[in-house]
Structure P
Amino acid sequence: MADSNKVLGTFFGDENFPVEWESEEEKKLHWYYDDLHCPNPISPMYASLGWWGPSCEYMYRRFGAPFGEYWLGKVANGYLYTTVTPREPEEAGLIAPYYGLVMGTYAKEFLGWWKERYLPEILRNFDYLDTFPYDTASLPELMIALEEALDIHERHLRLHWILNLAQFQASLDFGAAVGAVFGEVDPALLGRIQISIEDRNWDSINALWQLKEQVKGDAELKTIFDSGETARDYLPALEASERGKAFLADVDAYLKEYGVRAMYCHEFINKQWVEDAAPALDTIKAYLVTDYDYPSVHQTARDDQAAAIEELRALIPEGTTEEQREKFENALALMLRMMPLTPDHHFYLDQGTNGRMRLMFLGIGRHLTKLGLLDDPEDIFYLNYDQLRWYAANPKTADNPDGFDGKAIIKAERRARDEAWKVRPVDWIGTVTHWSLYEEPYKMLWGYPERFLNAADKAAEPADVVKGLPAAAGVTEGIARLVTSPEEFDEVKEGEIMVCRMTNPAWVVVFTKLTGVVCDAGGVLAHPAIVSREFGIPAVVGTTNATQRIKTGDRVRVNGSTGVVDILQRA
């Protein structure tokens with residue numbers, strides 16, 4: 001156990017990144033920058049209600065996971081850092097057999113539970129949130145509805161963890177079956193297999209492609225779309241045309257089905273597609289320009305997965321027993337059935353739930369704006385949960401000078417978030433131990449332990465080389481496009497290589513244009529890695545500094561098999 005506690009590194013802050021510590025115990029933990037979920041300065045409201053905390057405590061308790069006890073969050077210089085705390089060794093040893101007892105059943109049975117119980121529950125909750133009369137409810141009614149929404153939010157976070165660990169176990173079982181039969185297997189081959197080809201992300205792209213086909217086959221619509229570069233240019237013509245109005249109704253239907261998604265779904269502060277049709281229209285425009293062919297792209301992904309499975313089967317060694325073959329095939333079949341849960345849980349639980357929480361807060365924000373307590377409904381995100389309740393019930397006004405001064409808090413928090421954008425967050429703070437780096441498994445999603453081990457090499461990297469983790473095999477060359485938000489998707493040209501901090505499922509539409517992806521954040525099981533494999537484009541993730549080193553217009557070579565990006569020519 002002494003080895004688990006071995007300290008591998010410490011960082012408690014410096015003049016460039018000062019850290020306020022609440023206790024000496026807090027400094028003993030390995031806090032890592034959560035650029036997977038929250039790569040940008042976090043809003044006070046989301047910081048007070050985010051995914052860490054109680055729902056994670058529930059996860060470790062329900063499953064008896066021996067590899068942690070709590071998952072905590074901390075904001076440093078405006079950025080979210082999280083940490084997993086270890087169980088006491090004796091407790092971990094006692095609970096580990098229980099974890100082993102139940103997890104196989106979770107993996108085998110979860111799909112049935114999802115379809116029969118959990119998904120219907122989620123859809124009922126969405127119906128409540130989608131039909132709540134935000135603009136006619138009283139302030140007390142809105143505040144009570146917020147509590148209902150927060151109960152739903154917490155329940156959906158719990159469902160997220162049940163799904164997550166069930167799928168995690170199915171993947172582990174597949175890996176164990178592969179190891180038992182094949183020994184070492186090329187990770188790139190396994191990556192081609194471990195993708196989803198039937199899920200809500202594909203459905204979303206298909207529906208958008210069908211809208212593009214409408215425009216392509218309609219001379220009047222095609223002329224309107226050709227009349228401007230962005231939706232801001234051609235939207236007035238659509239609104240003035242009877243045919244355009246009918247098409248916008250179809251777009252509206254699309255947004256109601258698929259538009260509850262924002263730039264980063266683990267936030268409340270980012271505008272969603274359902275609030276503004278422009279991003280969807282601009283994506284349709286991009287599909288027109290490139291004549292994007294969804295059926296062929298989808299079929300290519302399906303065919304490549306099938307080919308990869310056959311390649312793997314062809315490697316089965318002579319002498320493999322029928323029992324080993326059967327275990328492998330069963331594990332493969334279960335893993336493939338479970339793969340759609342990754343994009344689907346993002347669609348329903350991460351995007352769908354957090355997006356609806358944003359709409360709930362905006363409903364309250366509009367009411368408070370009418371009362372003169374906010375200057376803009378968006379101001380609400382610069383209060384935290386407790387401050388919102390204090391302010392709603394007892395606001396400082398001319399008639400109530402001793403009330404809570406919400407406007408002063410909002411002004412200060414807006415200024416602090418603006419300042420946070422100027423800060424470059426460090427990868428981690430606190431204390432790195434052998435346990436936190438090698439034994440706590442979730443950190444692999446953030447690219448650890450490589451991210452820590454390679455940090456010293458980053459400073460010595462040649463100016464024309466960026467190194468990360470190989471995420472989707474293959475090599476491609478092209479022009480880099482630095483992308484910071486979906487508002488910039490219309491600037492991405494077909495064949496370019498996207499360089500970004502991180503992606504989430506709301507970004508999946510831009511993958512249809514790309515020949516490669518490079519991300520600051522993430523590991524081989526993070527969103528950009530999985531989607532790149534689905535689309536068959538090379539990807540490198542976990543670089544930490546690609547967005548600093550690569551600029552729009554640079555010509556780069558992305559090697560998704562080695563994790564190396566070469567800058568061939570500067571713009």
Structure Q
Amino acid sequence: MTTSPPPSPGPRAWGSTWLVAGVLLGVAAWAMPSAIQAGDAGEFATVMLRGGVPHPSGYPWMRILGWPARALEVLGVPPVRAAAWPCAALAIVGWSCVHRVALRFAPPAIASFAVLLLALSPTAVLHAFDIEVWGPLLAFAGGFLGLATGRPRSPLLLGAALGLVVSHHLTGVLLAPLAVAAAMPGARAFSAWLRAGLQGLAGVLLGLTPYLTLMLGSGDAWRWGDVQSLEGLLHHIGRADYGVFSLSLHTLPVPASALLERVVRTVGGALSAGLVSVTIPCALLLALVLGLALRLRPAAVPRRIVLGLWLAAVATLLLFPLAHNIDPRSPFGAWILERFDLLGLALLAPLLAGVLAPLHALAEDRVWRRRRLHVVGGLLLVRQLLTTHWLGVPSDDDGVERYAIDLLRTPTPGRRAFVFGTDDHRTFPVLFAQAVLGHGPEVVYVDASLLAHPWYRAQLRARVPELPDAEKPLQLIGALWSDPRFADSEVYLANIFSRPARSLALAPQGILWRVLRPDEQASPLDVLPAHRAALARYVRAPGTGAMPTDAVMYDAHPFAADLLAQYPERTAELARALRDTGHPHEADALLTEALLGSAAP
């Protein structure tokens with residue numbers, strides 16, 4: 001077993017790396033959001049800019065990235081961009097590291113094409129350049145790939161590098177096959193293997209120490225869980241609030257075939273620059289690349305390292321998806337799950353470069369062949385970028401932030417209001433709009449699904465000390481009604497999140513439901529003025545309606561489409577109720593006002 005260091009790419013290859021980084025910098029500037037996005041972006045941006053602890057497993061490096069984000073905000077960069085730039089910059093660093101690894105498998109032109117083909121795919125652009133964990137994950141994983149595929153390193157160093165990846169995101173454990181392959185000792189003696197294994201484990205523990213930083217700081221804008229004690233910290237890192245092996249609070253049994261179909265279509269589409277989208281051809285294309293990659297024997301990378309990289313790619317792309325418990329057949333589930341493909345795409349890039357490397361030999365002695373290959377490669381990259389543009393990028397979507405601000409503007413100004421809702425695409429954007437942008441300071445948003453956790457109820461009481469301690473949303477609403485201290489407070493629902501919630505007496509108001517008190521009677525005509533007043537307070541461009549009529553633009557952003565649908569639905573429900581009670585003219589006037597943006601209090 002050879003232990004001599006493999007040859008590294010020559011200095012001239014750095015020009016291609018800088019070219020890849022430059023292309024991705026331009027794409028990042030184009031795709032980066034100017035408004036908060038769905039998913040966890042609102043929470044991460046709030047923690048980065050105002051402090052706190054994100055959801056399990058804690059993501060300590062997102063907190064650390066808050067330092068450059070706050071510096072950018074102080075320099076005048078808008079908050080969303082200030083939080084997005086550190087994540088995007090690390091994504092570019094990550095892809096650049098992957099490119100350096102790909103250069104060990106193929107010449108610069110082939111390596112650059114393989115990396116850009118995957119880095120410009122819709123999945124990579126949509127998620128790597130957002131305020132999310134995926135850009136930093138690329139940087140950590142890319143750095144580890146460079147370390148593990150280069151000259152021999154000590155198991156302690158390799159373990160520490162792997163631990164750092166895991167300390168940012170738990171899916172870093174999928175890199176373990178490559179770590180083991182790179183740490184294998186040259187000697188066959190059992191003592192050498194034992195020593196290498198112990199050093200590797202010690203290194204992993206060392207790399208996990210950033211988790212301890214979660215215990216630092218207090219009194220921040222948002223703090224998920226109680227991490228001030230070692231027991232609470234381990235509870236948080238282990239994702240016990242979700243269930244250790246669950247991706248979210250809401251899980252379903254999902255057929256393995258549906259999970260694999262989703263991932264092969266995503267990865268096959270990326271490999272074909274969007275030219276292939278049907279399941280079977282995508283599966284065949286992915287199988288072809290993985291099959292050929294298994295036979296790779298590049299001169300610059302030992303065989304065992306290639307095998308370790310291949311195993312890590314297969315584990316990430318094909319085995320890990322089988323553990324998912326979110327249904328990918330809905331656009332919401334597919335959007336959530338496709339983000340996990342990003343690590344697999346990064347692992348696949350060097351292997352793809354190695355598979356395509358023979359093309360360079362075919363064209364090496366024929367200028368016209370080389371030019372044709374360059375033209376075909378360039379056209380595929382353009383096609384990939386066009387596919388990404390057609391499917392949508394973060395900069396296209398302002399619907400989530402618009403909804404969050406409008407939600408905080410819905411209650412009657414000057415009165416304390418409690419808004420009960422569920423789902424991250426409501427809770428986290430509202431958190432950002434309130435904690436960072438400063439909207440709706442008198443509104444208390446309550447995530448109904450989190451009320452079962454003592455730490456969350458304690459956080460609510462820290463803001464409203466007299467708030468009753470109730471574990472269920474309807475129980476808390478009843479306690480509010482029975483407490484004279486909340487006699488002047490309003491209660492709203494952002495969505496109907498349970499059967500008991502559906503049984504409440506509700507009146508449409510803007511994009512929310514106002515919960516009527518037990519002794520309150522309100523006809524559709526009675527609630528019409530408050531609904532009109534809420535519409536008049538909403539964010540909208542001059543000359544446009546209070547109700548968005550362009551929700552079809554957000555097909556690639558299912559959560560934005562779900563939120564934007566609340567505008568016409570609430571108004572249409574009130575219009576139907578007005579007609580049913582004998583007020584057709586008021587119903588028609590309401591719909592006209594909402595569409596034309598002329599609603600007034």
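The numbers here are math on the coordinates, done by the rules we state, and not lab data. Computed from a prediction, not measured in an experiment: that's the story for all the values here. Cβ atoms are built from the backbone, for glycine too; each structure is taken alone.
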* distance in nm of label points 7 Å out along Cα→Cβ at positions 296 and 312 computed as 2.8: which structure among P, Q? -> P
* To do: For distance in nm of label points 7 Å out along Cα→Cβ at positions 168 and 320, the calculated result is 2.8, so let me know which of P, Q that is.
  => P
* For structures P, Q, calculate mean count of other Cβ atoms within 10 Å over residues 48-55 and state which one comes out highest. => Q
* **Structure from which 17.2 was derived, mean count of other Cβ atoms within 10 Å over residues 56-63, options P, Q** => P
* **Ranking P, Q by mean count of other Cβ atoms within 10 Å over residues 96-103, the structure that comes out highest** => Q
* Upon calculation of relative contact order in percent (Cα under 8 Å, 6 or more apart) from the atomic coordinates, which of the structures P, Q produces 20? -> P
* **If helix-only ellipticity at 222 nm (-39500 (n - 2.57) for each DSSP H run of 4 or more, over all residues; to 500) is computed and equals -15500, the structure in P, Q** => P
